[in-house]
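Listed below are the structures to be examined.
What follows draws every value from the coordinates through simple rules; no lab data is involved. Keep in mind that this is a model prediction, so the values were computed, not measured. Cβ atoms are built from the backbone, for glycine too; each structure is taken alone.
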Structure P
Amino acid sequence: MKTQVGIIGGGPSGLLLSQLLDLQGINNILLEKHSREYVLGRIRAGVLEHGFADLMREAKCGARMDAEGEIHDGFFIAHDGVKDRVDLKGLTGGNSVVVYGQTELTRDLYDARAAMGGNIIHNAEDVKPHDITTDAPYLTYRNGDDIIRIDCDYIIGADGFHGVSRKSIPKDKIALYERVYPFGWLGVLSRTKPVSPELIYAKHERGFALCSMRSQTLSRYYIQVPLTDTVEDWSDEAFWEELKQRLPAEVAANLETGPSIEKSIAPLRSFVAEPMRYGNMFLAGDAAHIVPPTGARGLNSAASDIYYLYHAMLDHYKNGDDTGLETYSQKALARVWKGQRFSWWMTTLLHRFPENSGFDDKLQQTDLEYLLSSEKALASLAENYVGLPF
């Protein structure tokens, strides 16, 4: 087989790029090692910055997002038994975010690819990039006993943190930056009415908590837990009781509880790989960077990678201009590191760090008090939360 762009990874990043390129007549083949059902079974965050929402509309995948997504003009920070609202719309001159589950977003992208006859190969085993430093890179994958080869101009590695793409780059050609946090998020999905029309980020001496949602009938809640905890350590009843303790009394009193549909613990880490290009292979999304979910930057950082890659490919194939391809890593990383800084700051502001001294705790409390007393500080938070310009 032969194509112009070979894409590894059938998550939102790979699907979005595939759809955008196809709309411009740029041929591509996407390889995904799992089934469509497996990909759609992954529960992920769903706070979309306005730039990502616009990109979904440009990909002609925004109709259901616009019809069913929740427009949020702000969110709350709960602390010391009270909650303060961050007015995203007012602080940014009219910008907001869309709360729309990643599973639904991925489903929309899959449906759009199917409608266009997109070339997606599921259950592609042992995917490997080859000759990526040459002008004739290619991909191979195994189908049963057969090894299939796909020749392409460029390879996009959008196959996540554990994928093959980044690991195909020689260790002396890539720098890795990482911080692992000493806690995780225990998340519960329940078929219950959200406790608040907007997200609540809660700072508490017992640990961080987050009240989020997927729809008006589907809620997503999180609490900070030690990395030594397991899902089996937490019954539904224990989870709800702990969540209530970390929320202001008026919020806890209105919390609707119910059986968990899904329950999992996600460790938190900050991670960046540099550069995001090696030869004619480009990394995107979790293959190149991971953020703690506190600042809602993970999916949005991946979308910004796709924005830069899409426009770079467009300039190359339509105008013969390779500037975007040559500067992709530099431009993408500049925005990635801003997202890393914001996510790190939100995480350190709101979580309980077991190793903190009394001095550290006092500084953390002062940081929060300053934030809530300064319109300029709140404006900076809001600017980052709704998404920096591409």
Structure Q
Amino acid sequence: MAAPLDGIRVIEIDSWMAAPSAGALLADLGAEVIKIEPPGGDPMRNNSRPAKVDSAFKHYDLQFDVDNRGKKSIVVALDTAEGIEVVHRLVKDAQIFMCNLLIQRQQKFRLDPRSLFKTNPKLVHATLTGYGTTGPDAWRPGYDVTAFFGRSGLYDAMREGETGTVPMARPAQGDHTTGLSMLASILAALRLMERSGEGQVVETSLYETAVWTQASDYGVTAVDNAPVRRRARHELLSITGNRFPCGDGKWVVFNMMDGGAFERLCRTIGREEWLQDDRFTDGGSRYRNMKILVEGVDATLKTRTRDEWGTLFDKAGLIWGPVLTLDEVSRDAHAHAIGLFPEIEHPEHGRYRTVNAPFRFSTADVRPRGPSPIAGANTGEVLESVGYSAEEIRLLIARNAVRTTK
């Protein structure tokens, strides 16, 4: 099967996790993604949580690998005239240029849309930043913890009740969500470029994407300017839309409208007496006595394990889900059935599992193409592909404009 983006060349100048994750997905879709790194390499390299394994992957940077798999890497010094010329030579034969540089740095290195369109007027130029390229905070560096979770209101909205502490996201949650936003905008711009024959400029940011993920809240807040109410478990509107611990310390979550679901829940957990209790006769009375209900469900569910309750919930047709740990998800039979953790081959270390793209095609080849490259591993071959001779490459290396691992 052919890959959707066969024949598309992407030039990527970025670092850390957000924009690189979009590049990894483009590579999964079959594009040739050339990652241009500085002489010191992407600062994300070797800056991740090590795997708790006693194997060849014990010290392998698996987090970096996820966001840079299937790419080629060249090392270019952007602070040299020769290095800038290398980028422009590459862009001339590319369809997509993507970066996460602030607009001032793009202009400094002649990587802004106006400069690159002189080299390739049909280029799709895509930028991912923390806060966008305009506005009073366009200059501000942004990471997912600060721009996505903090500035967007997401952390505050996720606090437990009015006095709960600010939660902490897992690594790159905001980055990867914004990477999907960047991917969507690039694919739409590529389609528009093919129809119009004109270059396109697209951008996204961590801040904007995070606000979009909360659009259900902001659809109201943007009108009334009122803060969202943060509800603790005993303050939620419905007992059938709550979460509870089970006897083994593992949690379950329910997502059912009140009404008939309350009766089914009571009968499933053996609390039929609540159906005759005047304190719980309708949604209003249940809300007023929510603390009593939460404490009662807590006490009841602690009499069995999560999996034991799950069997009963499924039998009763309740809409529920287990709160799995990360390692439980990696062993989940459903995850394996849908190919969520495919294996790829590392030329030195062997086979290992990675995380699949969050979409599938029925008649196209979409998959991780291989591991992440060593910084500069492909410098020579990539430069040769745009017409540099062996002698020219040797001179570029001698002048510290490019580097290679060979």
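Consider the structures P, Q: one of them gives 4.3 for distance in nm of label points 7 Å out along Cα→Cβ at positions 49 and 289 as calculated from the coordinates. Say which.
On the way: P: 0.9; Q: 4.3.
Only structure Q yields this read-out.
Of the structures labelled P, Q, which one yields 4, 18, 25, 22, 15, 9, 5, 1, 0 when P(r) over Cα pairs in 10 Å bins from 0, in percent is computed from its coordinates? The read-out was computed on structure Q.
Taking mean count of other Cβ atoms within 10 Å over residues 121-128 as the criterion, the top structure among P, Q is Q, with the largest value. Identify the structure, out of P, Q, from whose coordinates log10 I(q)/I(0) by the Debye sum over Cα atoms at q = 0.13, 0.18 Å⁻¹, for residues 233-360 alone was calculated to give -0.62, -0.95. This figure was derived from Q. Here distance in nm of label points 7 Å out along Cα→Cβ at positions 249 and 281 is compared for structures P, Q. The highest value is that of P. Each of P, Q could give distance in nm of label points 7 Å out along Cα→Cβ at positions 41 and 65, but the derived value 2.6 comes from P. I have 27.9 for mean count of other Cβ atoms within 10 Å over residues 17-24, calculated from one of the structures P, Q. Which structure is it? Answer for the origin of the read-out: Q.
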